[in-house]
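Chemist: Next up: some structures, all given as structure tokens.
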Structure 1
Amino acid sequence: MDDRIDRQKAHFDSIAGRYEKARLHPNHLCLKRLIWSEFFGDFAAHLPARIRVLEPMCGFADGKAIVSEFLDKRVDYFGFDYSGEVVDRLRSRNPDVNVWQQDVSTFESVDEFDLIILLGGLHHVPHIAGDVVRRLADCLAPGGVFINLEPTHGNALFQWVRESVYRRNSLFDETTERAFSVSELNSMFENAGLTQRVMMYPGLLAYILYYNPDAFPALNIGRPGLVRAIWSIERPLVRSGLARALSFATLSMWARPDR
């Protein structure tokens, strides 16, 4: 195994319990519902009634929960993660979920998937992120879609802020983790032969306060009503050029052309 991936695996094993507990907070869950409700719209109308979904680097299967809530489809779900601790915790909580332990850098599949959803995974493997995107894109069925949520920066100041946080916060491993600029991230998907369908920049104030309560518990202030109030102000901006410059995250959808 690549030493950097081995280090990431050990790091995530060590923080799995902290990560799982914090991500169940009502403020975090409220914000996720608001973001994904805005993102999906009616895009899924062209997908078949039954879809095969792959969630690489699945963590605690957030992608499965999101797809099940927002897509009116029958879902055949497949997920994997390199952290054995995470996979064991996930299976103990949901014994029927189809997940296994695997390193994304060696993943290959003869099966095709209608939807791939990757949430905050690429910055854990920045040295091979482009190759990971190509590997996963090759698993898409014709017309299939790849949904990605990833930490990004749209200006040099915010890049410096994030790099400072990575150095000082124990939730992150600054030796192996690195976020991308928006253009750098987009290039990975374009180079994999995918076409942009949706682009959204939700990493504004609500994201800073509530999306990472495991990393920044002191920012997790108020209750879901405050989350909704902040989001109502930000919502008209999340697809704008201003948000691209100021957002700490990019949420995008990419499609594989039909044959």
Structure 2
Amino acid sequence: MVNRSMIQSAVTMGQLQHKLDIIGNNLANSNTTGYKSKNADFSSLLFQQIDNLSDDQVEVNRSTPDGIRVGSGARIGHTNLDLRQGNLQNTGRELDVALLTEQHLFQLRVPTEEGFETQYTRAGNFYLNPMNNGQVMLTNADGYPVLGEDGEPILLAENFDGLSIDTNGSILVTRGDEQAAEAQLDVIEAVRPRMLEPIGDNRFRLPEGIDDDGIFADVLATDQQLQSGTLEMSNVDLSKQMTDMLMAQRAYQFNAKSISTSDQMMGLVNQLRS
């Protein structure tokens, strides 16, 4: 015999476990540079309306809809990416830079099986990696090239005396007594951030088959706002995550109890039949 309440609870428990995984990932990255938290929104599954009333007299003064609505549980409808600004932490390191505008992103060139693809991040802890041709390349913490205004990796000639990043993303290089802007960070705006797919290591990409038309907007160098010697920290709200975790755990326990109660009731019914 199929018990509808057991099916509903089992389906919902699987989705609640997914929500708990998302919360756990947020908590684990509460100190990760530039990490953006994710939130899960639930939606109801298909429900069935059962008309169990045959006597018109019982409808008198009835304020509820006719019959009984029996649902099939709940599922996670959307996993939303929260791109709100995190707290800024001063590091004093010249290659640490924070974006001061929400939904602005750095661009990275990441190798794939098909070649290369552009990925996006808010983490501005950059490094200089030496090349074999007397140049150094600006990369992120994982060694992926950071893209400049021409859409190409940022390469600088070696043997400079100093380097800094201006508030508009210009990379200022000091050679001797002269300082000049030798490169420009290319910052892009995510107009539709919900379309971005988190892929781990604090990076995002567009899902396969999705065109970037209307999802991103170019940001002029004059409109870029950056702060050097600073890192944007995670925007995870620990108190909210702990509250969401407790509520999800309580809901999980409630559904587990529902399955246990339904099983006991079915056992009693079988005993009566025998």
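Chemist: Identify the structure, out of 1, 2, from whose coordinates Rg and Dmax of the Cα atoms in Å was calculated to give 17.3, 50.
Modeler: The value was obtained from structure 1.
Chemist: From which structure (1, 2) was helix-only ellipticity at 222 nm (-39500 (n - 2.57) for each DSSP H run of 4 or more, over all residues; to 500) calculated, if the value obtained is -8000?
Modeler: Clearly, the read-out refers to 2.
Just so you know, all these numbers are worked out from the coordinates, no wet-lab data involved. Since we're looking at a predicted model, the values are computed, not measured.
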